[in-house]
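Just so it is clear, none of the values below were taken in a lab; they were calculated from the coordinates. Here the structure is a predicted model, which is why all the values come from computation and not from measurement. Cβ atoms are built from the backbone, for glycine too; each structure is taken alone.
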Structure I
Amino acid sequence: MKQKNFILTLIFAVAFSFNAMAWGGFGHRAVAEIAERNLTPEAKANIEKYTKGTPLADYSVWMDLVRKNDPFSAHATRGWHASVVNTECKTSQELRNKVREGRDAVTGLLEFEKMFQEREKLSDSVVMFALKSTIHMVGDMHCPAHVRFEDFENQGKFPIKFFGKKTTLHKVWDTSVLTRDYKDWGYKGYAQKLDNLSKKKIKKLTEGWVEDWLEESGRDVRPIIHKVNENDALADEFMEWAYPLAESQVQKAGYRLAKVLNTFFK
């Protein structure tokens, strides 16, 4: 019954959503590009039945766009931009229900996994809704600003200065850390730079599933959540430790998104 209600929510959401193409979002597009470069031939062919060859990167920030422009789809994807772990960086459905009412990236992806076991029964619009959401959720659950802790939300919305410019820590993690040194790069070039692991290393990196990956993100992020305080001035010293973490998370997200899509579209 729960899965049926979840699918009905998607059907209503796509019925009212517009056919928007998402552009921008350097990190999200790079994640999607890495994933597309690592799809199996079977998954690539099955995905293109729905996308008609549109690059996955074009859908990568769709969930951000609908929050401003499509209230119905925004409600359907509410909460999917983050998930939660406890103080020991463990997650569970009980915890996610308690802290986020089950509206989180991990729960959403697990529901999609059930749906895609019977993909042939889904309408094309529902499949596209799930595909666009999946691309974004896997990216977000690896971003330091989107990893939530039961005892510390870590939203990073407080003001700071980044190389002299006023912004928020959340925006720095979402965009500025990555584009500071690669502002003149296209996302394809950046994805090519990161898509450099051997098959053996990729297999190791993609072991487990979405709950395991969130917990690993929690372990990576937990030590740094108190490193930056409100109104701090961030510059080179911050970048020395922040950039390697952000780049590693983008790389992991790209390979793991490929695994998710290869599983959903086999």
Structure II
Amino acid sequence: MNDEVRDIWNANAEFWDGRMGEGNNFHLKLIEPVQLEMLKIAEGMQVLDVACGNGQFARKMASLGARVTAVDFSEKFIAIARSRESKNIDYRVADAASAADLNKLPSGHFDAVVCTMALMDMSDISVLAKHAPLLMKKGGIFVFSILHPCFNSGASTLVHEMDDLSGQSEDRFGVKVRDYLVETERLGIGMAGQPQSQYYFHRPVSAVLRAFFNNGLVLDAYEEPSFRDIGDSERIFDNVYKNIPPALVCRLRRG
């Protein structure tokens, strides 16, 4: 499964880079501000960026003074990342689901480990959960963002209803959720037009956090960003996720 997932991301890498660039609206408005607040980047801070993709967030952290080691299992993503300005960034091909690859990284070296919108793309998060504390300095933090499992389970449906109340129509948006506690994988489309469907691995919030709790990390911050500040949109996705969070961002700390 992991090999198949890697092949898909290699096939999609150039398309995703073209669409993502230095961050799309979802990332720049919802994810990046929360992650930066949790990370509190300082000059010279050592950060490990896991599943870095095209390196967009690694470059952002480096621009704020961090020294970043950025890894991804997709050779094509790393090649793309290396083609950009890479001051204070060490890009490496490494699989977060491979103990052998993670063991090549310096132990007890990083002030922070960050994984941006990628845990739900990984067939196995147990290896990363075990190794993250070993890679961090005492007092180190692990920050991750994911599609919110409660509302993006793969067994959920976006809903748009219209009511006629006292002679006025009112739009109502929501999510129908089923089988939330069932851990499963599915093929889906992250960005319309991408060459191949990608795998999503649904885990309830408790399962995601438990993997890290079992390895000595404790939950330190928990945020659920949404599109509350946007106006009316033609996209049901935007309207649904005004008062329902599409993403979850957490910070864990060595206990």
Structure III
Amino acid sequence: MVFIKLEKINKTFFPGSNREHHALRNIDLDIQEGEFITIVGGNGAGKSTLLNAISGNFIIDSGKITINNNNVTLNPEHKRAKYISRVFQNPSQGTAPRMTVAENMALAYRRGQKRTLSSGITKENKEFFKEQLATLGLGLESRLDSEIGLLSGGQRQAISLLMATMKTPDLLLLDEHTSALDPKTQKTIMELTDKLISEKNITALMITHNIQDALKYGNRLIVLNQGEIVRDYNKEEKDKLKLIDIYNILENVNS
């Protein structure tokens, strides 16, 4: 069963000007429930634009986007929030730095509802958040009342992941979410990502510049170039690929 469907998605920025850029070209993509798709491509390939189109960051020029039988094509980003969670490249982008860890988690817990703290955070909420943080294994359960901006980038990204998956989304978008971290923390966050996606059977799209991660994680691999899907490997095909294969593909499509 197709869980998420993209049909003939097109997006051009600055049309009719000398800056005209065809960011997405007739993208067709069927995503099954529970698929974890990694996405690679060179700079300007359309990777982040694709995620922005799906999340509702802008309205596409033409095409149709369906999530779990709901046509969301014309829905703005806030209306898609009940279907989609996203973790960004910058650890500070998905959180409010001057708010506490508990307050940030409360906002995420009410995803898809009217976002407000007016009802307060109950003792039961805090206990639940503490239990959730404990599953990360990073000792963050003792930091509920700390301003999230005081935490390290890796700690914030771990919490962002937890916030994005506390209420299992229909779709999780990961936009180069480890690229701003040091190698050791990248490994920790990727292992945590894989654990959460697997345990909750989350449907996910992950952009990465780390080809090794693109091959190691997920059960499907897509290569984008100049706004088009130029390769789409299923798990069996993906498992046979080596690093050099992807480098050769990227070099050939850009030559």
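Among the shown structures I, II, III, from which was the value 19 of relative contact order in percent (Cα under 8 Å, 6 or more apart) calculated? It was calculated from structure II.
Say we calculate mean count of other Cβ atoms within 10 Å over residues 46-53 for every structure; which of I, II, III gives the highest result?
Working: I: 13.0; II: 25.2; III: 22.8.
Structure II gives the largest value of mean count of other Cβ atoms within 10 Å over residues 46-53 among I, II, III.
Consider the structures I, II, III: one of them gives -8000 for helix-only ellipticity at 222 nm (-39500 (n - 2.57) for each DSSP H run of 4 or more, over all residues; to 500) as calculated from the coordinates. Say which. Answer for the origin of the read-out: II.
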